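The next part holds the structures, each set out as C-alpha cells.
None of the figures in this text is laboratory data; all of them are computed from the coordinates on show. Only a predicted model underlies this, so the values are computations on that prediction, with no experimental measurement involved. Cβ atoms are built from the backbone, for glycine too; each structure is taken alone.
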Structure 1
Amino acid sequence: MEIKSQASVAVVEDVICDVCCSSTSIPGYGLQYGRLEAQWGYGARHDGEHYRVHLCESCFFRVLSGLRRVRMVNGMFDDDQPFSNHRFGLITTGNYWEKI
C-alpha cells in the first residue's frame, strides 16, 4: 500500500558568482559554475571554519590563473621538479554528463 502526501522541495534556480555578482545560469544549459571550498579541522589555524565561494566561469579561470602564477613563482628555480601549468587542476575533459 502506498500512502502519498504533497511535499514542498527547495530548488536552486540560480547561483550568483560571489566575486562579480553575475548569474551562472546559461539559457538552455542550466547552471554553470565552479566552487572553491575548504573545511578546516582540528590543528589548523582556521580550525572549525568552513568556506565556500561560488564562481562564474570567468572568475573561476581568473582565480585558477592566479594560482598557476603562484605555483610558477614558487617553483621557478626548482630544477628537480619541472612542471607545466598548462593542465594545472584539470581532472578530465569531455565529461559532459557524468559528475566526478
Structure 2
Amino acid sequence: MIRHVVFFRWKDTFTDDIRTQWVDGLERLEGNVPGLLSLTHGADGLRGDRSWDHVIIADFTDRTALETYNTHPLHEAIKVYSLPNVEDLAYVDLDLTAPTS
C-alpha cells in the first residue's frame, strides 16, 4: 500500500469560491479512482508559524494505482483550481508494504 501525503500553502488568489470547487472535486475522488482506498483532507486547525494550509492523505493499493490517480480525469479537473493558486507544495509517498530499516 502507498500512502500519498500532500501539503499545500495557498496564495491569496485561492478564494473561498475556488476552495469550494477544489474541495468538491476532492470529495468526488474517493470511490471513483481505481485503486484509491481512502482519501482524507482538511485545513490546518492551529495555524502555527510553520503550518501548511491544507493536507491530503490518500491510500492506494500500489504504485500503479497512484500513477493512475495522478492522471485520472477527476484529479486533472481539480488541478486547475489548485496549481495556479499554490504558493508551496510538498508531498511524500510512503510505501507501507516495504520493509523498514
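Could you figure out which one of 1, 2 the value 1.00 for FRET efficiency 1/(1 + (r/R0)^6) of positions 5 and 53 (r between Cβ atoms, R0 = 41 Å, to 0.05) was computed from? Only one of 1, 2 returns 1.00 for FRET efficiency 1/(1 + (r/R0)^6) of positions 5 and 53 (r between Cβ atoms, R0 = 41 Å, to 0.05), namely 2. Each of 1, 2 could give relative contact order in percent (Cα under 8 Å, 6 or more apart), but the derived value 49 comes from 2.
When helix-only ellipticity at 222 nm (-39500 (n - 2.57) for each DSSP H run of 4 or more, over all residues; to 500) is computed for each of 1, 2, the one that comes out at -6000 is 1.
A value of 71 was computed for percent of Cα pairs over 17 Å apart; which of 1, 2 is the source structure? Of the options listed, only 1 reproduces it. Which structure, out of 1, 2, was distance in nm of label points 7 Å out along Cα→Cβ at positions 13 and 45 derived from, given a value of 4.1? Source structure for this number: 1.
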